[in-house]
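Just below sit the structures, each encoded as structure tokens.
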Structure I
Amino acid sequence: MPELLSQAEENYLKAIYKVSRRDGTPVSNNAISVEMQTSAASVTDMINRLSQKGLLNYQKRRGVSLTEEGYATATHLVRKHRLWETFLVDKLQFSWDEVHELAEQLEHIQSRELVNRLDEYLGFPRYDPHGDPIPDAEGLMAERQQVALSQLPVGQLAVVVGVKDHTTPFLQYLERTGLLLGVQLRVSERLDYDNSLQLVLDQGTTLLVSQKVGQNLFVQLK
């Protein structure tokens, strides 16, 4: 483990990890600025600090990538965040749209023993309440074949396994419409006008969703 990091430094590492998982590496300063919702100057300053601590590799005019140590630190942060979200939903009965901000605070607890015991207490879950994989103590995580709902062929049966958009309004929308993790569905029609999707859910319920919803919901083929 590196020297004790500030919460801001940890947040940057996690943001770089997230963007690199989504867009590949190296990660541009601009992408970090957008993810962190901060100025380019602040990003440059933090990149210099994290590079000096051996957590980032910086390539001029290309961007940054996590070093082996930086990747391990970021993965551990993600592990803590997703375990705490799971605990809050499964054991304290928070709803899945309430737990992100709480987990953002709890993820900065440093004790690895506490995190490992939390993992054991929860039964070593592989996925969090939003369907995101939880890294294990070695930083390894489950990988599954999933696609965006918007890419699902008409007539193909699938099951909802995750969300791309973790914002409260989207999660509350899914609650209201019944598009929850574990629900089986198929696309009965894709409308040419706006690529909205007519869905048939479990027990024959039908639902029309926008292309945006389809792009932010992950499914696994059955």
Structure II
Amino acid sequence: MSQAVKAFLFDLNGTMIDDMAFHTEAWHDVLTRELGAKLSKEDVKKEMYGKNSELLIRVFGEGHFSEAEMDRISIEKETKYQETFRPHLKLIDGLNYFLEKAHQEKIKMAIGSAAIPFNIDFVLDGLSIRKYFPVAISADDVSHSKPDPETFVKGANQLEISPANCIVFEDNPKGVEAAVRGGMRSVVLTTMHTEEEFVGLSDILFFVKDYTDPRLDILFKT
């Protein structure tokens, strides 16, 4: 590693927990059955980045819903997601050990997610891992969503670590683009997207299925 690793910034959904299929189902149900959009699940999957309100605007257009209506739809969708995913709530394989090792090695950690606090709390408290994350940047904390780098840059700033010394863990090309634009390197979890979908993006160290991949050990040897 050319730069010392001093911080890990984790996206949440699809990166720490393998839940994106549940988000797809919940969004597809809300968008098609309740709101009348004519979208396949593949169509929905392509729209699942950024804030919930931004997704609704991409699908229905600017001004279709008021801010209050979008907030209500967002909570309804996340409640539906949590109810179905709760029995399956667990960290991606190897992440328990990885977080503890990072903690022991005094590598700082933060969450950098487009999720609303309602969902971040669901994971951090539901899995009792809040102790590892003194910083959690949510959709409510930024003006510009990924692929804008604001989420990760704000996380690095709050950890007081230079972007060059941060590794971002992501599962989405838009998130990796945000990391690149923020001057950070990435590790990609292939929980939802294939390696081919990241073509053209730089500074990706590895593509991994989960956190048991032995190549991740190098992150602790700098």
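None of the figures in this text is laboratory data; all of them are computed from the coordinates on show. The shown structure was predicted, so the numbers you read here are calculated from the model rather than taken from an experiment. Cβ atoms are built from the backbone, for glycine too; each structure is taken alone.
Here are the numbers for the structure shown:
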| item | result |
| --- | --- |
| Computed 3.6 for distance in nm of label points 7 Å out along Cα→Cβ at positions 47 and 183 - originating structure among I, II | II |
| Structure responsible for 3.3, with distance in nm of label points 7 Å out along Cα→Cβ at positions 79 and 199 calculated and labels I, II on offer | I |
| At a computed 3.0 (distance in nm of label points 7 Å out along Cα→Cβ at positions 23 and 119), which of I, II | I |
| Parent structure of the calculated result 12.7, given that Kirkwood radius over Cα pairs in Å, for residues 55-110 alone is the read-out and I, II the choices | I |
| Value 19.1, 58, calculated as Rg and Dmax of the Cα atoms in Å, assigned to which of I, II | I |
| Computed -13000 for helix-only ellipticity at 222 nm (-39500 (n - 2.57) for each DSSP H run of 4 or more, over all residues; to 500) - originating structure among I, II | I |
| Origin of the derived value 15 (relative contact order in percent (Cα under 8 Å, 6 or more apart); candidates I, II) | I |
